[in-house]
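FYI, it's all coordinate maths here, none of it is from the lab. A quick note: this is a predicted structure, and the numbers were derived from the prediction, not measured. Cβ atoms are built from the backbone, for glycine too; each structure is taken alone.
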Structure I
Amino acid sequence: MQDLIDYALKNGITLQSQGDCQFCGANVAGGVFECHANAHHLVELLDFNNPLFYQTRFLSVDAMALQHSEIHGPWNNHIHLTRLFLIFEKEVQWTYLKTPLLSVVINQYKKNKKEFLTPPPLQHRGNLTTSDLVGLTSTQDCVRLVRQWAMDVYTSYSDHHHLVSLIADTFLTRYH
């Protein structure tokens, strides 16, 4: 995985370390760095090695990546949005073993494609952000809010749901 600072610099993005998060608009003092640190609060509440929390782990990773898509590779949006589509629309119970299979489908898909998923405007990728995770103290509240956060972000990308549905259908035909 690339360092987010190096990736941002390579793409002409200066990461802000003060004020609200420049990508998702999280109400933080330390910019995108504090925003990312907030997401790690989930590890304090959930054991991501426990299969009961796998789904929550993937939802949080996808929401975070899609809200901060400029600091990830351009095809990352496809995998994160397709996985959310599969979870929310097709009710797939996601596991760690399924992600490499989805990567295979996306790698084959992108061989003939040049499009990228244009994210919604900055700070319009869902109303919930990592700052909403900070005050959580119960596992139940955490699971509920992460699902809501991921759905909020997923909904903000609705212009691309048809496209990822095609990728999802290929995944389901081959592996599910």
Structure II
Amino acid sequence: MSKLTEYREKQNLTQEELSKKSGISVRTIQRIESGIDPKGFTLKALAKTLNIDEINLIKQKPLITESSQKWVKIINLSSLLVVFIPVLNFAIPLIIALSKKQLNVLTKQIITIQILWTLLWLTIFLLGNIINLGELGRDIVIAIMVILVLANAFIILRNSAEINKNNQLFYSPKFSII
């Protein structure tokens, strides 16, 4: 059942009644209910008539297919194996993604997270060594680096759980470095 059919039936409307209220032809409503996404004026008119947000009438396409879900999980969890080694935590997932031809939206986001984490980790490491803060300063830098490693492990595990549940990432950047 399409989303339009679901909302139309909740309001006890026939296709003809929805057509009259929205100004959209019955044939267009039938096409949308058969699986075609509404666009432009049609989308706005139907959403306004049904008193719902436009996004509710558009099919949400999954970011990955079921067949590639396995590889996305492996790529994500591969970072966990080398979470203490900054460059490998994005190199290994990148190598797996490229070799298995799984460079999709999710794997790019996973690798981007690991690249950003590596840059942050290395920056703190370098600043800690460049700025002579004494013994206490070194201990603070080491503590921050350990916290970053633990935070990264948490992000990897939380994203893995979300991949299992919803085929998406819980923590995901809105951009991709690769």
Structure III
Amino acid sequence: MSSRIVTLVSVTLYFVLIISFTIIGFASLIVGAVGLANFIPTYKAFKTYRNNTCLIVDIDYDWCPDTGYCVMWSVEYYISNAAYTQLLFSTIVNKFESTAKAMQKIDTYDIITSQICYYDTTKLVNVQWEQPVSPTPYFFMMIIGLSLNVAYIISIALCSFFQSKQVPE
């Protein structure tokens, strides 16, 4: 009788471990996949944008239908490399939920001031105020999720191996 109770507890514990490992394994696979899916585009965007100094030459703002308040800054900036220096003119357009937020941003980025901006090295006229999002959090999310998934596969393999090695009574 006691051997049946021990067997029941052993089998129950085995299935609880397998189910727990499976839940953790699938969750870590999802975390790793989401991390990977977000890491690739943010890494590309982060690497293609370079910082520069933009001179704000004009500001235009108005109410945008269905989106809130729009502010457009006309800026100029220089791009230099060993062969040439190029002066570029572009616009930065931001949309805001309220006029108060738009006016706060206009006060920060006022006309005839030089501000740090970020331009796309593949399309030089694409410029923005904010630095692109860093891919580092997504990198850690990907590494942790996929590492836990490898640990899940190893755990399941070990459980299956030891379960197959048990001698039936």
Work out which structure the value 16.6 belongs to, where Kirkwood radius over Cα pairs in Å was derived from one of I, II, III. I
Upon calculation of helix-only ellipticity at 222 nm (-39500 (n - 2.57) for each DSSP H run of 4 or more, over all residues; to 500) from the atomic coordinates, which of the structures I, II, III produces -16500? I
Taking relative contact order in percent (Cα under 8 Å, 6 or more apart) for each of I, II, III, which is largest? III
A value of 4.9 was computed for distance in nm of label points 7 Å out along Cα→Cβ at positions 9 and 153; which of I, II, III is the source structure? II
